[in-house]
1. Compare distance in nm of label points 7 Å out along Cα→Cβ at positions 206 and 422 across structures I, II, III and report the one with the greatest value.
2. From which structure (I, II, III) was Rg and Dmax of the Cα atoms in Å, for residues 366-445 alone calculated, if the value obtained is 17.0, 52?
3. A value of 15 was computed for relative contact order in percent (Cα under 8 Å, 6 or more apart); which of I, II, III is the source structure?
4. State the single structure among I, II, III that was used to calculate semi-axes √(5λ) of the Cα gyration tensor in Å, giving 48, 24, 19.
Structure I
Amino acid sequence: MNITDLTTLLPIIILAAAPVVLMLVVAFYRSHVLTFVLTAISLLICAASLLYPLSSASGHIGTLLTIDKFAVFYIALLLAACLVTGIFTYGYLQTSKCIKEEFYILLMIATLGCSILVCSNHFVTFFLGIEILSVSLYALIAYPRATLRQVEASVKYLILAGSSSAFLLFGMALIYFHSATMEISQIVTLASSSESFASPIVFAGFGMLIVGIGFKLAVVPFHLWTPDVYEGAPAPVTSFIATASKGAVFALLLRFFAPLEMSNGRFYIVFAVIAIASMFVGNLLALLQNNIKRILAYSSIAHLGYLLVALLVSGPLAVTAGTFYLLAYFVTTLGAFGIITILSRDDTEPDTLQACRGLASSHPLLTAVFTAMLLSLAGIPLTAGFIGKFYLLWAGVSVQLWLLVIILVINSAIGLFYYLRIIVALYSKSAGQSCPSTTSLSCASGLVLAILMLLLLWIGIYPAGVLHVIQNMF
């Protein structure tokens, strides 16, 4: 490995070194403030180091990793999600009596796993990234073990994630047995074009890979863990799972499947069926929920179904449409869960419709931001979600995916109903248990919410600037 490779790999090296530094600091001196500050500084340094891969001519680190413009964009998005999660977590943990410092170490390790995923070009780095992410999430979901519900959610995720990892590993072994290569780009190209790949062994291998990837994306029929984990995990951890964890896996799919002509390939029917099922199951089951986190859990299943439509479009348009929609989804989801995090006190979260009744009278500004985030998720005009959904529809129409486009429109209308249910509860009169009348909104959390709100409106009103950045990056 030469100096150029080391500089290209610098963001990953910094992300790997940061948790080690944090562990050493915590071992000698425990301070919540210091640990949070060091985490934020590490993320900012890592973000600055992304300039080195941008100036690299190749970006390939052997056959294992590819840190090109695509990877740089998604690593920057993951770092931003981690920083936002960390800022919201700081206020969340301030009111808790638990040990706080280890949370940031686990969060950094999870971000490292996500970053390896978006750069991977080999089964080894793919599996390594998945496992680094999963092992961190096992602990984060149960953190700080304040309730049995958190431990239950962690155990459920542990069992199902372990099973999905077994499927992944066995699928990789079957595909390697047939193809004699572990490079993902070569395997996907051969599978889409070579008749020699039409064998039971390869079909079984790819089927097992889809099971493992489907679990991480929480698409139907691999979604059963999602509502319980979303409800049981702390609100900031839920936001990280909904954004960074799923976004990293989708970026991996987008890198290798978007260049293929999916409409004529073997993968089209599989992904189309999963997309349709995810949209309908996610939206219809969300209608039956009274817990906001469970509503957002089923909503995320539907949104991943929408994103799979972008994957089926294929070509540069798929990358642009999928990335734009994912960016809008990151902004809105982080903002929605950020509000729940800010309102949480003493290890309790106002995550039911009943608990959030009358929020508008006690917290008008927070309610306004929460309402905007929900309207964006519903795809209402002048929000980032509307432009993201419109761009998905335009991409689908451009390649005549009429069935998927019609189903997307129908499900968007269904989704509007349960988002409005939450909004109606926010502006209704309080009855019984409700959100606390006072909350300590820190300057950092307030600034992050303001930035997310501005991004929501800016992307919704003037999307050309963001689209230009995305198209130049790819």
Structure II
Amino acid sequence: MADAGSSINGFAPLDRLETTTDRLTGRAGISLFSRYLRELGIFPFLERLFGSIRKSSKGLPVPLLFHQLFCFFLDGTNLSLTRFDELAEDGGYAGAIEVARDAMVSSHQVKRFFQAFSFGHVFQFRRLLQRLFLWRLEVAQPEMVILGMDSMVLDNSDAERREGVGSTYKTGVSGFHPFQITWRRLVVDAVFRGGSKHSNEGKTAHRALRHLVPKIREVLGEEVPIVVRMDSGFFDQTLFAVCEELGIGYVGTGKLYSDLKARIERRPDFAFRRHESDEQAWRYLSFFDRRGSWDRYRRALFLKPVYEDEQKLLDFSRPERLLYTNLGTGGLVDRRLEEAGREGMLRPGQVIECYHGRGRDELVHRALKDFGTEQLPFRRFDPNAAFFYVMLTAFNLQETFKEDGLEGAVPLTSYATRLRRQVVDIAGKIIRTGGELILKVPEAVARRLDLRALWEAVADPPRFAPA
């Protein structure tokens, strides 16, 4: 019989299973995120916005709760609230997120925390999202800002009764329907709403733009060109008029009414032009249109793609699309684009490219759903809204974390699933020696990720500076 631990034809079979009191974790990589959050400087701002929720000095500090919530979402193993009870018993996880064992929250504490949010508190999350956005503008200093405006369905069809859940525009799907504005990979503003709300419900979009545009200009200057792109759910002349009043550009989808279709069909073939990109080609017609209730003509582009998935489409099968824009019509945004060296944006081909960049805006929603959950845990609307906004904030912090601290470890466009697999889900052991707490990880993993360099990078991010 072979000695214990000896090789048998190359195998090294285990003889028994034992337990250990060592502090071990399978989420050692989350310590990078925890370190990043601590060094960022965001917690004083969270205390300022939400500190009043803490009713007693005996309760956990609000920043500590947010820290554990952000780490909970990044971990993503199980996004039900009972997961906090499991984590509270896991000394290795507590060590990885740099929280004392007796300061780990329970599911009951988390539930009470979210249930304490009122409408006024929930509204403060929009300030938080916008401040994160302005901070990233300060870091990036872009020459032009392109915003995406859209709505996103959170499917809660299978959940027990939830206040605000209603039928959405998606057939057979009940849930919530928040309005969102995105920039690059971030959600920069959001309004949590019931499922029955229309994309352009009331004046939500108008007010969001009126509030956000001046703040962008405070950071980047009055002359920075701003363009917002939107789908047909926001086809509304009053929204277009708000953009024109604010001096920003818009590119949005219109509706191909029968009179327009007949007008286009009467145009000769030579009136159509062709635009090609690396992946697609379009035939388009540029003209000015005024709908019956409109007070002015607006630029329109009718287009059909010539190729789809590298296959040339027959003429009758090309999906038709109608865009409306104020780019290239001589308005204030045109001058600002020209002064910024972006005069190409005024040409029809670049307007088409700008609109089809909406695909990247929609990827933000897809990435958010990969990061978090659509199923919200509470019966009441306000706690669910707070849960949603904390998830959004954690998602944005994940994106800035990748940009500021994980260069080379994962692509910036990677989803949370890949980030967790490659960076978060690594083995580690936490020991105390010489008065220090030390996280030990396998040498092979440290070399693969260059963990020592990442450890230094996350400790020196661009500081979050609240207004």
Structure III
Amino acid sequence: MLDAAPPDPPGPGRRGQAASGHRGRRPGVDVKPGSVKQARLEAGLSLGQVAGGVVSRTAIYFVETGKSRPSMETLRLIADRTGRPLDYFLSRPSTMEARSSPLTTEIERLIATGDARGAIAAGHAMLEQQLDTDVAAKVQYLLANAHLRLTQAGEGRRHAAIARAYFEQTGDVLMVAECLRNEASAAYLTQDPTALALAVRGLELCRSLEPVPRITEAALLGVLGSVHAASQNWPAAIDAYEQAIAAGDVVTDLRRLSLMYGGLGLAYQEVGQLDHALHYAQRALTLQETLNERVSLAGSENNLGLILLKRGDLAGAQAHITRSLRLFEEAGVDAGRANVLLSLCELSNARSQLHEAERFAGQALDVAERSGEPATVAESHMWLGRLAAARNDDRTVDAEFAVALSGLGELGATERLRRCHITYAEILESRGDLAAANDHLRRAIGSMRVGSSQYELRESRAARG
């Protein structure tokens, strides 16, 4: 589902035509007042030494005194001469809201009011116009947001990559971090293992800014929590979600807060803290009902159903999981629906309705394959293997687990792979094949050690950022 093509320049405005209509002129860059002069004096350089014959010393003087805005090339020259990072000079607002342009206000309004399809139509209409390159890049960024609201991961990632290429070129670190958040979200939706690296890199960039933009930080932590949850690294997921909520400013975005509550509910359920899980799952549901977020609500209904299933309330679980499936079907969204079908499989298994459980696992496999969710494909095969074990069909058990283990190994899904080895080992032990069971237990232990060291390395890198 991912678009592997290299990103193009951002939209029809890439010819560099400024908003004023003057062709060939590049828009100047806003710099922090006094930063250029301070950097020059601290480096012990004259105006002429900074100019270095590339530009005039008058041009540097005008930049220092605020009488003109430098081009990005001139600012890079100043940064190189003074030994300062480019970001030292850039004047930027501390929140995404301050990035608004009068030209993009309508797209932002449509996204905020839940009309993602309208935002996409408006965005593409804008890209047909002669736009300033900075505005065109912002439109690409907003199109990524809108597509992701509709769980259209491929288009979301494509637009985010186009926008990021521009913002990297202009040195806009905050917008690069925001684009990485969108790319990580898209990768998460397609269960692409690059999601983790994208989210961590975005968080590192965000935290390199002074002051740290809390809304962006919280959003990236929320994505990181979802990625860890998808990898079944529950302690890391809980930590990321709780950091996101603690960032404080995130409460201004109730939709995002509801997603984090939902993620916390799922993570706490998996570590066995069902009271915490129920608390957060119910808070997520309340917010999503209020906001009429149907797809998010579908996910939270499924999470709550699983919590009730763990508590032994099968009737309550049935009601919530069934509603989740209905919401997905009404929205016409496939991404995530296979997980709900697996929940129904687990519920049927708990009721000893093995034929029904197998039917749901088969449906989940079909949906996951169609929507490009490889981890869920592997999970479906694992369930089909477990159910085959219940009817003593050893040949099918071995075939299904072979596919599941291979798929999870290719994904590098360490925690899922470990659990799969353990589940298969238990089945092999019950059939009396102790040698094979011990082999899979050793593999589970080995994968756990590798995963732990990788996680510690990632966390130390993030902390240094």
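1. On the way: I: 3.6; II: 4.6; III: 3.0.
Evaluating distance in nm of label points 7 Å out along Cα→Cβ at positions 206 and 422 on every structure, the highest lands on II.
2. Numbers: I: 17.0, 52; II: 16.7, 50; III: 12.2, 38.
It must be structure I, since only it matches.
3. Values: I: 15; II: 22; III: 9.
Attributed to the structure labelled I.
4. Working: I: 33, 27, 21; II: 47, 26, 22; III: 48, 24, 19.
Computed on structure III.
Just so you know, all these numbers are worked out from the coordinates, no wet-lab data involved. Predicted model, so just to flag it, every value in this text is computed and none were measured. Cβ atoms are built from the backbone, for glycine too; each structure is taken alone.
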